[in-house]
Structure I
Amino acid sequence: MSKEIFYPNKELLGDAAINSMEQYRELVKKADEDYEGFWSDLAKEKIDWFKPFDRVLNEDDAPFYKWFEGGQLNVAYQCVGRHLKDKKNKAAIIFEGDNGDQRTLTYRELYYEVNRTANLFRNKFDIKKGDRVVLYMPMIPEAAITMLACAKLGAIHSVVFGGFSAEALRDRIIDAEAKLVVTADGAFRKGKPYMLKPVVDKALEEGCDCVKAVCVVERNKEPIHWERGRDYSYLQMIENESVKCEPEMVDSEHPLFLLYTSGSTGKPKGVQHSSAGYILWAQTTMEYVFDLKDNDTYWCTADVGWITGHTYIVYGPLAAGATTVMFEGVPTFPDAGRCWSMVEEYQINQFYTAPTAIRLLHKMGTDEPYKYDLSSLRVLGTVGEPIDPDAWKWYYEAVGSSKCSIVDTYWQTETGGHMISPLPGATPIKPGCATFALPGIKAEIIEEDGTPTPVGEKGFMCITKPWPSMIRNIWNDPERFKKAYFGDCKKDGKPVYFTGDGAMMDEDGYITITGRTDDVINVSGHRMGTAEVEAAINNHENVAAVAVVGKPHDIKGEGIFAYIVLKSVPSSKDDDVADMLETMKEINALIKKEIGAIALCDDMAFVPDLPKTRSGKIMRRILRSLVKGEEITQDISTLEDPSIVKTIEDILKKV
């Protein structure tokens, strides 16, 4: 982690929602002294209740916590309906397609579209409160519209990422017992059409008797199969529906959605989120973490198939009355300037993306941001994994012109929203560091028995008090819920939520996430966190990306194996071997300097890319299997480039 400290730009961020560390500490103190009062005040301030709650927190059946009991609301009303009073002509969603086509929906237009879709679901498909609807959608406005239409009716949606295979989709449909599937014929990616409906057709071939209908949004107009009596055209049917639809009142704890964690083995794990607690924290973190102002245009580059897309493309921005950008394409098409040209055109104020994307954009166009007017930017965000200091510095200097705060957000599908993050107008930032827990979040680094981990040492990252947006259950599997999240660590004799991540705190109280505790390599009895080794390797000037895994070792038990993507490679084969050997020496020298000789890499492979999902997540399990020579049994159809697995396999045969 960098020892440099970067302070908020007070000229740019002086009027932020939380604009000083003193104000931050006051909020933390308020939550510490009156925990329920802190959350009660937020809920009364932020949510438009149809019926007020009469109990803030019910811990009687812990860890099945209940928040704001007695209260009733509707999340679609919170996100859209209530804004008609003063924002009806404001842009709610700005959509840009892969090929550059654009569409803007005002809050009034979004309200009409959500109402018509809700009426369609109820009148044609008999969708009622509590029914499950699976969405298998591309990044188009109808994805957000159908999510909100489900919320309007009190139906429970489950968005399945549009890159998952038919088998993965089938598993999720069956587990949720979905009554309706909403999909598209397909969409566009890198200038070419790709298809979704054929995947749905294959998924429904067997075992999905629960599905009564498929509603198809026609986006790319490619030929598809239509199953008579099952498949219906969204665009044709929506024309006949009314723009008036009263919101269904639901209890605070009514499930809003299920989201199945990606890459799980065995039975899919359906993370269940509530209505009131989830939307409260989604809206609050938008205001705290992104310094959201009324006239801002905000862009999160994630996909709605992941929790980031749920909370920080759809629900959070709309609940806060913001203008949110949806982008169908990829950041590097047609060139590495795509993101920056969009920032310039739409005058984006907050830009939120993954470190993987940042490193890729850096590699493909180091000087590209300087070609565009990015002066509208105030806050830059990162999500999904710790960001290395080198990528952080380029992001700060080239994209943010050394004036924007970078909010390195730490959270999970299960937490619903940010847990640990800098506050742009308040927090002095150490690059690569998650910084401090947000007000109201009791994040602690402890041992399994609840003992505080000493400063500078790695421990377990736990949230030791319940919070409103937390996971409520694993759908239809309460025992798995308790075992998966409350079975590892205790405090004061009571189970607490364990994130599955390791972390450490420095002498200033800053928290750094060290990686998954199962992403650990045991070298001669010493546990080495892969994130720590990767951070050291990333400091090499010619390293664009890296993934570290354990490799069986006759003496040590496990050795360290690094897959490395270089920014530039030798132009001639004669220089290739010598240059690679020199680079390997330099990388190990960096590791020895920053961690110690125990962490030296036994082997390295220089590869053109890493196996990543389309959301940017590196599939380390595939890399572990490859280095062990195991057969790849995982579904690789969700990868950005499935062919990279065979490419790496061929390279390893020569290492």
Structure II
Amino acid sequence: MYKGGYTGKVLRINLTDQSVKEEDLPFQMAKDFIGGAGFGIKYLFDEVPANTDALGPDNKLIFSPGPFSGTTVPCASRMAVTAKSPLTGAVGMGLSGGHFPVELKFAGYDVMIIEGQSPEPVYIFIKNGDVKFRSAKKLWGMKTTDTQQIIKNDLKDQNVRIACIGPAGENQIKIAAIINEWRAVGRKGLGAVMGSKNLKAIAVRGSDKIQIADKDKLKQAKKVFTTAMNDSEVLYPAFAKLGTGMVVDHTCHMGIFPTKNYTTTGEYDPIEKIGVAVQTDRTVTREHCYGCPVGCSQVKLAKTGDYAGTLSEGPEFETMYSFGGVTGVENIDAIIAADRLADEMGFDTMSSGVSIAFAMELYEKGILTKEDTGGIELNFGNDKAMMTILKQMSYREGLGGLLADGSKIAAQKIGKGSEKYAMHVKGLELPAYDVRGAKAHGLNYATSFTGADHCRGYAFQEVFGIPIPKEVDRFAAKGKGELTKWNQDIRTAVTDAPTMCGFIFDMAVIGIAAQNTADLMEAVTGIAYTTDDVLLVGERINNLARAFNVREGFTRADDTLPERLLTEPIPGGASKGHFISKEELKLMLDEYYTARGWNLETGSPSREKLTALNLAYAADVLNL
């Protein structure tokens, strides 16, 4: 039935009884959801019941690369990892690159579903369809780099690919990440789900080759793709040489690089301290994901003070923000060291940094005192304090224990009006864009099915001024509902499902993405798609994810932004005076729900919309 791209197999692993089962991948699922995020959300909705404890045995952890992974399509070594998020209670879905995604395909699987709960710490070794369970007692407590090296030594194979957790995941910290090599499934607390299952790591080795339906068509479709990459004004050499860190300077010039917990955006410009020039001075080499000619991951070496000699892949732009801008830390070497520490402990750098920045503001306002911090001077810019709290978070010690589950939960425990300083949506901390100066980007934060997530519907029109599908005014609210729907659907369809690197989409192939994805899908899999079909896949995935959240109790009231962004203007810089008023948010939400065909009052998909997307069964589940 499958001509190429897919292995046609799903691996189901139950940790409770250590049973293993191979299942056929339903062909209609492949056609309707393509892969990656589509498969993850489909299995999540179908198999994880309403009100499931995200850290209980009934939650499932779903690994799903896409049909492009393991082929010669460039920049396609990506996978989605999906579960109910312990941080938000909503869909928890993150993407990661590196080599693990293609190795899982080479081992024979389009999807791997981890269910149940092991009574003791284990790791799983998968080699070409053979699955073994091994004790992880000696690994428990290890940092992620050590874990991976010990497993490679244990298996006598330095090329085995490993996804693992660190102490943060073991301790079920709700902002814990899954680390594979130096890449991360960083957000929504998926590392805590893995830890709750007593699963320390998954090691994979495979030697299968991915079949191609039509090699001549693939050659032509790839030529279009690589030509667009080569023609990009920023991909080569800028992005390849500088990586995402280059966006620090750009967003500072736009006046939307958030600083000091969003209190000084535009007023405080950290370019000289943490911008491109000083980043480049620390870069020693770069890393490539499998099959990627760009190699955007910049490996940096700290050079000064207590941090000298610390090496880290990154920090990426978002981490320059979370351990730099939003905390007010100007020491580039401290940011490198914090990035490495977070990777070793298995933390989401974004949620951890933003949560620390939240505590810093509370300390400066007197809501937290020295007694609360254990004597730590938790002022903005104090890199030593940031490092201390980050270490505490891994083991739920001191103030770090209070912040370990993110700023929303911390604010609920602290009280004293602290909630208005917690910068999150649905419990997920804000990414590195002050959306008071980019309103479609802000609407995406409010409506994304994972919470405040720039990856779901990145408004490149506002951030980079790219006029596709049309030119927009980043400060305007009107028209942003339809634009946000389009941004979310196309990105889901052409990057998160097949799976493809989102950076390449933003910087090179936006103008050809839908048609080229259709052409690549037909060439790789033999399944014919039109551009409308591709966009429909994105819409279908977003609607099913929304249906999951509605089933979990989320409504329109949850599609909002932190109070600061709705009431306080940006204080300085190129976006000075701008904010998203409550009236503007209402306008944008009304436009967005109308464009999606959702109920204006509740934010729920309609039966008509779900039926049109071949999701009538989801409408039945929701009693629509």
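Identify the structure, out of I, II, from whose coordinates percent of Cα pairs over 20 Å apart, for residues 456-615 alone was calculated to give 56. Please list the in-between numbers first.
Details: I: 61; II: 56.
The value was obtained from structure II.
Taking FRET efficiency 1/(1 + (r/R0)^6) of positions 32 and 64 (r between Cβ atoms, R0 = 30 Å, to 0.05) as the criterion, which structure among I, II has the greatest value? If you can, show how the numbers build up before the last one.
Details: I: 0.75; II: 1.00.
Sorting by FRET efficiency 1/(1 + (r/R0)^6) of positions 32 and 64 (r between Cβ atoms, R0 = 30 Å, to 0.05) in descending order puts II first.
For structures I, II, calculate relative contact order in percent (Cα under 8 Å, 6 or more apart) and state which one comes out highest. Can you show the working numbers first?
Details: I: 13; II: 16.
By relative contact order in percent (Cα under 8 Å, 6 or more apart), the leading structure of I, II is II.
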* Asked: Given that Rg and Dmax of the Cα atoms in Å, derived from a single structure, equals 24.2, 75, which label among I, II identifies that structure?
  -> I
* Structure fact -> Calculated from one of I, II, helix-only ellipticity at 222 nm (-39500 (n - 2.57) for each DSSP H run of 4 or more, over all residues; to 500) reads -11000, and the structure in question is II
* To do: For percent of Cα pairs over 29 Å apart, for residues 272-479 alone, find whichever of I, II sits highest and give me its label.
  => II
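Bear in mind that the values in this text are calculations on the coordinates, not laboratory data. Just so it is clear, the model here is predicted, and its values are computed rather than measured. Cβ atoms are built from the backbone, for glycine too; each structure is taken alone.
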